[in-house]
Structure P
Amino acid sequence: MFRLLNMSSVDDRSTKARIRDAAIEVFAAEGGGATARKVAEAAGVSPALVIHHFGSMDGLRETCDAYVIAAIHAQKSEAMGGGPGVDLVGAIRSFDDHHLPAYLARMLAEDSRASANLVDAIVADAEEYFEKGVAAGSLRPSADPAGRARVMTLFSLGSLVLHHHAKRLLDIDLTDPNTQPADLVGYAGPALEILGEGIFTEEFAAVARQAFETVARETETL
């Protein structure tokens, strides 16, 4: 999961930052139904000031997306760059999610150019910090780094889009800003087993890999 940046001190935020943070909450709740008026009410400013700072709701959405991507980059890069000795306990204790997962769940459910741009940016960022993880000894090298980044991003973001089912099946609300680290154990435990230990045996994985390579070669000859 992710955390918003610099949210600990409201007094330190500029008016523009305050509007942006409020907009993330409004977009998370309203999606495409978010309006300048609703954002203004949440931020305690006028609708005209929202447009003054961002030009339009599309401009505000782009700013929110960029901020979310930066937040993901900061947290993931820190974790990946720390290597196997990274202080995960400290990272878990400093968990500070706010409305970022809910924002992603809402905005990524849209079939829009803006949503596609957001996903593309997250994928590109994932490939970068995966490389850091490999260099630091946290991740295994990949034969297809770009493909791994794409698939892992789809897995990760997909769980947010399916958050209603996560709540039903695991009793965890991945989009609730009040969710605590201990609440995530039921999700993180199995996820860690899958990512860290895998599912297939080495023997079956080798057979499956060979099968896909054979099918790919046959397709190329058609």
Structure Q
Amino acid sequence: MMLLNDLSKRLQADDPEEKRIVTGVSWNKYEAFLAERGDSLAYRVAYLDGVLEIVSPSRRHESGKTRIGDLLLIYFLETDTEYFPTGSTTFRKEEQQAGAEPDESYCIDVDKKFPDLAIEVVITSGGINRLELYRRLGVREVWFWQNNNFSIYHWREEIPSQFVPTFEYEQINRSEVLPNLDMNLLAECLRNPNPLAAAKEFRQRLRSRSL
């Protein structure tokens, strides 16, 4: 019987995610690279303090981020939550030397220049630290979907000294941007390999809880 870690390695080999790190990149060169790339979806780009990270997402990566977006859309509709999807928009601040393209992102209640929530699907580790990157961009909450589980971090701007190792973010069990969302239910449905069945179950269980 194939062990789980062997299966993970096999999947990585069959569906690789390419990542390239380039150092010593000026802000002007970063912006020139973005302009040259244009609207292409082939690469996702991050920038922090002269370090440029270029990722060619795998199919598993794109499937994961799309399924999260699909279920959150169901949640917003079923709970009548005002939301503004900003997707993988390039958010950047030259004065902070930071630029990011989340897998999914949202403004909640009111549309803003920078999102309240950024979501990252993690297939390969390493590269630019996303918490430091999103702190500089002022993103209130960051979710990481990795190994079929969510890790949730909320920015504690008012008490940063308590959370230095996590770049002023506190790891929490429940979203504060979407406090009524059952993260365990969301993760459970995402683990279902059938996207349609998962979406139907998620919607049904949301409706049953609202009765």
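What follows draws every value from the coordinates through simple rules; no lab data is involved. Just so it is clear, the model here is predicted, and its values are computed rather than measured. Cβ atoms are built from the backbone, for glycine too; each structure is taken alone.
Kindly point out which one of P, Q the value 1.1 was derived from, the read-out being distance in nm of label points 7 Å out along Cα→Cβ at positions 134 and 166. This value belongs to structure Q.
Supply the structure label, taken from P, Q, corresponding to helix-only ellipticity at 222 nm (-39500 (n - 2.57) for each DSSP H run of 4 or more, over all residues; to 500) with the calculated value -22500.
Details: P: -22500; Q: -11000.
Answer by label: P.
Name the one structure among P, Q that relative contact order in percent (Cα under 8 Å, 6 or more apart) of 15 was derived from.
Values: P: 21; Q: 15.
Corresponding structure: Q.
By the measure Kirkwood radius over Cα pairs in Å, tell me the structure among P, Q with the highest figure.
Details: P: 19.4; Q: 18.3.
Max of Kirkwood radius over Cα pairs in Å: P.
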